[in-house]
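Given below, in the form of structure tokens, are the structures.
What follows is calculated from the coordinates using simple rules that are stated; it is not laboratory data. In this text the structure is predicted, and so the values were computed from the model without any measurement. Cβ atoms are built from the backbone, for glycine too; each structure is taken alone.
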Structure P
Amino acid sequence: MEVTTTQNGVDLELLKPVLAEYAKVSGSLITILQKTQAIYGYLPISALTEIAAATGVAPAKIMGVATFYTQFRLEPIGKYLIMVCQGTACHVNGSEKLAQALSDELGIQDGETSKDGLFTLKHVACLGCCSLAPAIMINDDVYGNLTGDKARKIVQDIAKKTKEAAK
């Protein structure tokens, strides 16, 4: 199946190499979805439609896989994804206050993206760094032993650096 160039502002040309390599490989749907998300930062519906056409997998099955696994996102996220650990160790060490401080600082709730598009806040079950509780992960960086004030300072510094770099 030939991939169209763009659909709803999504450049589907970028998906061609992934589909060329994996579309006919049995059991490769999760790999295709992972690579698609790596390209776009999320799974655009137009890309899922192309994946269905190229693989012959029913769109409902693709959507079922995309919504079942928490690693997949159907909406764009901010430049910085803040994952707030809600695991037991983090919870007993104040992750709720930490999450509230971040919500207040950014003006967003769990699952939302800040108006400037910089930050998306996501509560997660566990980051696997219990010795650092309470902890957050921003993109690939882990921050631990946090208070609300420390977390606010971290996002303020990131925002400041990002805005200075854009000048």
Structure Q
Amino acid sequence: MAKGIIVYQSKYGATKKYVKWLRDMTEFDCIETSKAILKEVEQYETILLCGGIYASGIAGLSFLKKNIGRLKNKKLAVFCVGASPYDERAFEEIRAHNLKGGLKDIPLFYGRGAWDESKMKFLDRTLCGMLQKSIAKKDPSTYEPWMKALMSAAGESCDWTDQKYLIPLTDYLKK
């Protein structure tokens, strides 16, 4: 595979777990978005951005948005990590919400993450609790896949990370 780097942002560890697996599979270098320096990143042929999904946004994507002018001729890909099971409609909504303008043609990949309220920061735990209360008022037969996942994970510690989610991304990198 071409010389590459993984630029990532992980809040609770699931994205970092995927990054470690990717590093082992590709031998790419890795750096957190907060420590990434454009001049160094643009020396790589392939740049992967990995980030968790929070309130429909992909963590760390601002690095690509801010620097797409200088990175557009590189092989780029985004791997996002979410707690919900894969759902095509929800995935397309994430793509439309995040990959606009100069980012619209960047390939997007998805991996299921983890859920552990005991590790969440107070604000995140509170917002998730409010969302769960709101969803609980609905008829369960009308739940979307992410709603079912959220309601079944409440109070649980779940880890759905799996290297199988990296296969489409590593296949793309081999092209």
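Values computed for the structure shown
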item	result
Among P, Q, structure where mean count of other Cβ atoms within 10 Å over residues 126-133 as derived comes to 13.1	Q
Answer label among P, Q for the case where mean count of other Cβ atoms within 10 Å over residues 38-45, calculated from the coordinates, equals 13.4	Q
Comparison of P, Q - label where relative contact order in percent (Cα under 8 Å, 6 or more apart) is highest	Q
Answer label among P, Q for the case where semi-axes √(5λ) of the Cα gyration tensor in Å, for residues 54-93 alone, calculated from the coordinates, equals 24, 12, 8	Q
With Cα Rg over 2.2 N^0.38 Å derived as 1.06, matching label from P, Q	Q
